[in-house]
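Please go over the structures that come below.
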Structure I
Amino acid sequence: MSSDRIRVVVLFGGQSAEHDVSCTTARHVIEALDRARYRLEPIGITRAGEWVRDAEAVDALDRGAAGLPDALTATGTTVQPLAAVVPDRTAGDAATTVVFPLLHGPKGEDGTVQGLLELAGVPYVGAGVLGSAVAMDKITAKQLAEANGIPQVRWRSMRSGGESPDVLSDIASDLGFPCFVKPANMGSSVGVSKAWSADELADAVAFALGYDEFVVIEEAVIADEIEVGVLGNTTPRASVPGRVVPANDFYDYADKYLDGQTTYEIPAPLADREADEVRALAVQSFLALRADGMARCDFFHEADGRGFLLNEINTIPGFTPFSMYPKLWEASGLSYPRLLDELIALALDRHRRRSGFRTDH
């Protein structure tokens, strides 16, 4: 294999409730990356926060992709975080390094790991510190989207300690039932509940506060769920839109990752004008929330009402070949391996651009 292969550090696992999802995603990514172009180093982060070098995964790849388990495990030799991502020049490692974070949820998708990588001076795939933090925090994302004129469902927010009966009653009067309650900093529908009464609202808020000190309460809408992939840095482009058809009452964690009953319609059954509108809105949301590299933008579509309403954007979307983001790009003419190649190229481009800023005064 070529000695000038790009060194790709695949970060997976993490300390959030989405640890297992990340381990499954990482397995598919390292299988798909071209080993003639890339030297792979899977680095797992345990639930306790330890960083480990997963040599077993590389050994399995050496024996052929068929030897990989269904999901990687964050086990192996303990390594210091900076040592895991920074090339070892003393050992003659001159390869270009790119880190591919596949860490969903807090302490991975929220700007924390991105901050470490910025300090290390290492290129990485996806949004920067600010874009990651903004998109992860549903309250901040909604405030920024509102400031940019992006339509959304009606919503309220709350911090732990503020869930008094009077506040909950006011929220219920404002949004009505049913409504959705979500932790502000979580993904994959973890901690999300649908409340149909005052008692269920109180229980849902208490449940969500088990995952984060801030919660979001949203009105329920009768609408299609439309998702669009966005790819790029300064001039992003949008994929064809897709429609999610959940098997359960709403698109929850089990429906996404366990039951496998959800179906997707790609492209979504939209008129050309509607497809163009939601793709433009996805790019607007991507830029407004300061994303880079990739994001999946999720919308509700009230066909006979308010039209497209932004739900959220995900800066590290599900990334198995069967996940919505890669499937949207496959339907747009970009295969899974080529999508990975482009994301790595975008990471290098962003790093070069940002490294050119002056540091003197």
Structure II
Amino acid sequence: MQTTRRGLAGLAGLALPVPAMAGQALSPAPSTLVPPWALNVTESPFGPSDRAVAAIREAATDVAHYAHAPEERLIAVIAAANGVRENQVAITTGALEPLSMAALLWTRGGVQVAPALTYDTHVKYAARNGSQTRRVAMRPDQQIDLDALAAPGPDAKLVYFCNPNNPTGLLADRLALRDACMAAARLAPVLVDEAFIDMTDDPQAQSVVDLVRDGHDVTVIGTFSKSYALAGLRVGYAIGQNERIGALRSILPTSHNGPGMAAAAVSYRDRDYLMAANGAVREGREALYHICEANRLTVLPSVASYVWIDLGPDAAGVLSRLEAAGTPLRPFSEAYPTWARAAVREPAAIAAFSRTLPVALRG
């Protein structure tokens, strides 16, 4: 694989160091699907690994056939990496698909219990289709209240955790999260959304997939959209007890994206790529921290590819002006009206944000 620093060259204007990224090309991945400097979407700005691109090209010669063999291979890769049986793994269309299906169908006759501030696109999907969710207030430090989720109530049919949490970027205490999952799983099935887990320093230690191995009613949801830069190919996975995975498979499509699964199979836990990509994400977070500090804004310390920012009492106006300037952020919860999430994007996008934010704050 070639080595290049082009992917972070734009950070030089922010007086930040550009790290060496041994063994991995990280080039900006421009898109025509979003505004050029949209910081409201969490996509990898550096593109997939060279091995993933090669796998996509090779798989493209076989797209006339259904991708059963690539799916079996990807299941085997994920199962082996996590120490589970292959019948405990399902391949999905990204992470949102299994989250939405579970939130809609597993909550019949009761509610899903979820944090007040968390990723909730699947919650809204379920609500539009008649399912209910009870939201649990956050702790004062905006961490998930694990104790409250551990006792979800008799009407709970599903309990949802997100770790690292989106949009705060906060990582839950490893042991406390496991205790909460085990307690909740005695009352209802538990979903743990680990979309950004591979951005942490030790994904295997932080993941709760060991609870699946130990027989708990916990289903872990992952995706190749974030850490592996395959968002457009829509590949995700679920790891859980055989009965839960069988229930998911019964409501999921029977065939998935062949080139996407081929790319995912060679990407999963690719150490060289993750070291390079995660290093680039850390540099992007630091750039966002510097920008916010320069503008006297409070942020939370993130471990993922986004930063949660308190924009102050005029947050609605600031957000409107940032959007008009082409650098939109994403607000999340009415419970936190002054806060918004900024994604780590292309270096030029971060540089643009450094220019538009002071103007937006001045009004």
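General observations
- Entry that produces -1.39 once log10 I(q)/I(0) by the Debye sum over Cα atoms at q = 0.22 Å⁻¹, for residues 98-241 alone is calculated, selected from I, II: I
- Cα Rg over 2.2 N^0.38 Å, for residues 154-217 alone - structure with the largest value, from I, II: II
- Given 12.6 for mean count of other Cβ atoms within 10 Å over residues 162-169, calculated: source structure among I, II: I
- Entry that produces 33, 20, 17 once semi-axes √(5λ) of the Cα gyration tensor in Å, for residues 178-329 alone is calculated, selected from I, II: II
- Here distance in nm of label points 7 Å out along Cα→Cβ at positions 266 and 282 is compared for structures I, II. The highest value is that of II.
- Each of I, II could give distance in nm of label points 7 Å out along Cα→Cβ at positions 210 and 322, but the derived value 3.7 comes from II.
- Mean projected area of the Cα convex hull in nm² - structure with the largest value, from I, II: I
- Comparing relative contact order in percent (Cα under 8 Å, 6 or more apart) across structures I, II, the highest figure is found for II.
Each reported figure results from applying straightforward, stated rules to the coordinates on display, with no laboratory input. From a predicted model like this one, the values you see are computed outputs, not experimental measurements. Cβ atoms are built from the backbone, for glycine too; each structure is taken alone.
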